[in-house]
Structure I
Amino acid sequence: MSQGTLYIVATPLGNLEDITFRALRVLKEVSVVACEDTRRTVKLLNKYEIRTPLAIYHDYNKERASLGILRRLRDGENVALVSDAGTPAISDPGYELVRDAIAAGVHVEVIPGPSALISALVVSGLPTDHFTFEGFLPNRKEKRRKALAALAEETRTMIFYESPNRIAACLAEAAGVLGERRGCVVRELTKIHEEILRGTLSELAAELGGRESVLGEVTLVVAGASKTIELSVDEIVEAALQDSGGSSRDIAREIAERTGLSRKEVYAEVMKQRARKEKDPASDS
């Protein structure tokens, strides 16, 4: 008997319409759906009249549950792995099941779909060409500050998952450790109370810190550390002046897009560099 297939199935973040036809077909056809919380997953299955049995797989039973799922796969049954929301195996124990299935020679197939981290990134307005996902920061304040300090020189856009109870404190600590840079808090993505907040880290900390409570799933996107602004401006201004002299605003826009810095800050630096060059033309030679 041939072995079954483990399907990694992405499910909606909140809005139950955000699911692919292929995902629905697979959820109907497999022998069992391995999920974190049956109460969450059954809502999706009920909406689409899917009656596939559910099996619980989460952090607290993963060792025992994994044995049962692997036994089913070896017996030729197909199994779908889902998370409470989004793409499984990201910041949840699903990756361990995938790892064990691969080690057992089981075929693993992904059914792509919603992902909180990618959705938050593309809606943040921060650079998307290079980014890093850091998952959840440590719960304890001192460890969290050390983790942030280790990322202080990271130039890629950073994405974090965070507890709604800790997000205000996390933002305040990030502002203190990383400095005043841009960020975006995405809360309850695709749900009725979806909220997207953009601003500096301290602005975001003040906004959320002033609330009685913050509810829902939270994803935090933070701009990476900027490269040396003087070097970037020097290079671009030099090229612009040689090429009929680009306008200061155009130069500022180009640098801001490249580095993720605020256009206002870059414009001020461009004007300073240009004034220096006009005062001392010999510096161009």
Structure II
Amino acid sequence: MSLVVCIRGGGDLGSGTALRLHRAGILIVICELPAPLVVRRSVAFAEAIYSRIIEVEGVKGIKADSRPEIEEALAAGIIPVVPDPELSIMEWLKPDCVVDARLLKKPVEQILLDHPLLIGLGPGFTAGDNCHAVVETKRGPSLGRVYWQGTSEPDSGVPEMVMGYVEERVLRAPAAGVFLSTVKIGDLVTKGSILGEVSGKPIYAAFDGIIRGLIADRLRVSQGMKVGDLDPRLDQRLVDWVSDKSLAIGGGVLEAILSRTELRRIICG
């Protein structure tokens, strides 16, 4: 008998969580949007929606559109990624735990009785209200901590500083329209180079760096929306590895799951 966890959202944090739980022997199913706006696509299982198959640090994910495809993937040790934002598969999958990794950063309506264990990541969740447990997503001494009462720290809206760069690291849409890139994830770029465009308006690199993430081409975006991530450290591992932050959060999720005796027995026997 295996423990089954359904993760809502296969972006960076959801994928780091999926990776950590999968390596602990837990069966993972990821539910995503039909067209995810995920940025770190090279290390996000959500990319399977576009590419059908994605491999994150040696773990494979595959797009699955039906119950037989989901069951086949799980039997093969592959993480199925399902275009199912409304969690319709819950009717038959009946997971032991649901992790909400969508990072909506606003109060999320949930009915706790619908889930044996519901874990929310970051702002928007309050333990005992719209989830059973909250895992802290803000960097600092509380990152990855599990709260069984209360909520996480509020979203600051400020990106993490890296080598003195803060907001400049985030590539944003200069206008509303369809996003088109002129570079790929992993490319080295120089300050002032054009990285993409929206409605004919270019997106420039604010400094020399490596493209750590980009949303998929031809997605419709609103002005100011995050469409990419530029990193000044020029380290290819930052492109190929899930973030330390997501692994810490995944550790918190694993702790929350194992704190439930009945779930621990399923894993440990």
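Just so it is clear, none of the values below were taken in a lab; they were calculated from the coordinates. Quick caveat, the model's predicted, so the values are computed rather than measured. Cβ atoms are built from the backbone, for glycine too; each structure is taken alone.
Numbers at a glance
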| quantity | calculated |
| --- | --- |
| Among I, II, which structure scores highest (criterion: relative contact order in percent (Cα under 8 Å, 6 or more apart)) | II |
| Test item: log10 I(q)/I(0) by the Debye sum over Cα atoms at q = 0.10, 0.20 Å⁻¹, for residues 76-219 alone calculated as -0.40, -1.27, pick one of I, II | I |
| For helix-only ellipticity at 222 nm (-39500 (n - 2.57) for each DSSP H run of 4 or more, over all residues; to 500) computed as -13500, the structure of I, II it came from | I |
| Structure responsible for 0.20, with FRET efficiency 1/(1 + (r/R0)^6) of positions 68 and 140 (r between Cβ atoms, R0 = 35 Å, to 0.05) calculated and labels I, II on offer | II |
| Which of I, II leads on Rg/Rh (Cα atoms, Kirkwood Rh), largest value | I |
| Structure responsible for 22.8, with mean count of other Cβ atoms within 10 Å over residues 132-139 calculated and labels I, II on offer | II |
